[in-house]
Structure P
């Protein structure tokens, strides 16, 4: 059994809500770059938009884009992975607390500071009362959300799911991580990627998710053993699965940048630009490993 990627959309350091990066990527020679914002007027009322942080606007814009592209207006699950959540709103609330005490705090900033705000805002916007969940596991947050969706499909509990990876990087947090050498010459950026998944192929699926695996404290031997087990279960050989070059030089680094890897692979697969079987490997800090097996439809 597999799960079909029906549609995908991104807001990043590249032109938003399109695939221009494929032919004409924007090049950056800076250590830190925030995302290029989309035109949110087509997705949000201006009054409501003013009360929302950037990460919420991006999440809704990418979600509405995949809803329109796929025709699935009421997904049976909304699952989000985020490493940092609504970081900018959290900072605003804490700075106000420090600078003004407790007398003039804005409750909106507090309410919107929680990590599950992203998934719940998407659900409210889509008027979706179905399964709603958020995963906060730093470098494998997106893959955790994807694994949950994949298992829900396998159990027959859902037939469609909106899955996303969303993170923002504010200047103060970038400088803190930069001081401890976290970035090591990488491009620090932000992530907003949404996928509409379905157990039916539909008219023009982008790719087929064959398997999702998460491993803890896995060395190379254990990782290869897990890959071989999946290959055996899928009736394929290890040599059939190719790991393409990372797209982090194009989209930058964030805690959920693996969502960009799957998005880029699906786009290229749909256009016949890469191999028919792709294995996406993410090894975060040597402790968490994720494996995503994608096949051409």
Structure Q
């Protein structure tokens, strides 16, 4: 089994209030502390199958233009998701399975690009706008019993398990691959940054906060009791952990390296991008209404987050 990161954005950030403030409130944390951010998904080559964990942003998603008030920023394009996938030496036709952690478009954006893949998705996510008219969906009902301390799981392939982990969305899942006595945990947005795992903090993005707390508690119990390589989507520590085969030790965190942020070099287009799910607000498609003139209580049509989670594009 070979595990590879598909890297497509870098040099982003997640402010401490965003990454830690889910339970205590954003005001309890320092907005000047910005943890490093990135975007990557993962590929598992079993030798007989090529399996993807999520499929990046859709091609053409504009970059964001953050400012000092932005709570989060997904980063600059390295390349598109599909370009990053191709650079690993694979073709879309080789992919046999895709395991979708949840519906948001930074995880589901290129599902249509893999014609031969069965797409395993928590049955609770099937009504999502992001999944409409996508063929080859396999609803997962988690009928294979417990996976260690997680009550519900589904075996995807030998040594690869999809685990119910709701909270971030109501159909959120994680994936664990077992290799050489290590457990590789692919988690998407249970934490945005590894610092939140170490500090036991929830982000401000969740559909169900009680379920999100239960999931994070189970993750922390699991990594205490099993040698786990923790593979995040939104932090470069995800691929750094993979490259170093670094096992999480909750009592000895990896030293934090804060993001280096430059707010001066980009020009805005009038569009805005949701930093949570990638939805693009384009005034031209909304009767010419500028984003700034939307009501204060306006929500993202997809992930239902507020205006403060949007950045200029």
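What follows draws every value from the coordinates through simple rules; no lab data is involved. On a predicted model such as this, the values are computed, not experimentally measured, just so you know. Cβ atoms are built from the backbone, for glycine too; each structure is taken alone.
Suppose relative contact order in percent (Cα under 8 Å, 6 or more apart) works out to 26; of P, Q, which structure was it derived from?
Answer for the origin of the read-out: P.
Between P, Q, which one scores greatest on distance in nm of label points 7 Å out along Cα→Cβ at positions 97 and 161?
Largest one: structure P.
Tell me which of P, Q gives -10500 when you compute helix-only ellipticity at 222 nm (-39500 (n - 2.57) for each DSSP H run of 4 or more, over all residues; to 500).
The read-out comes from structure P.
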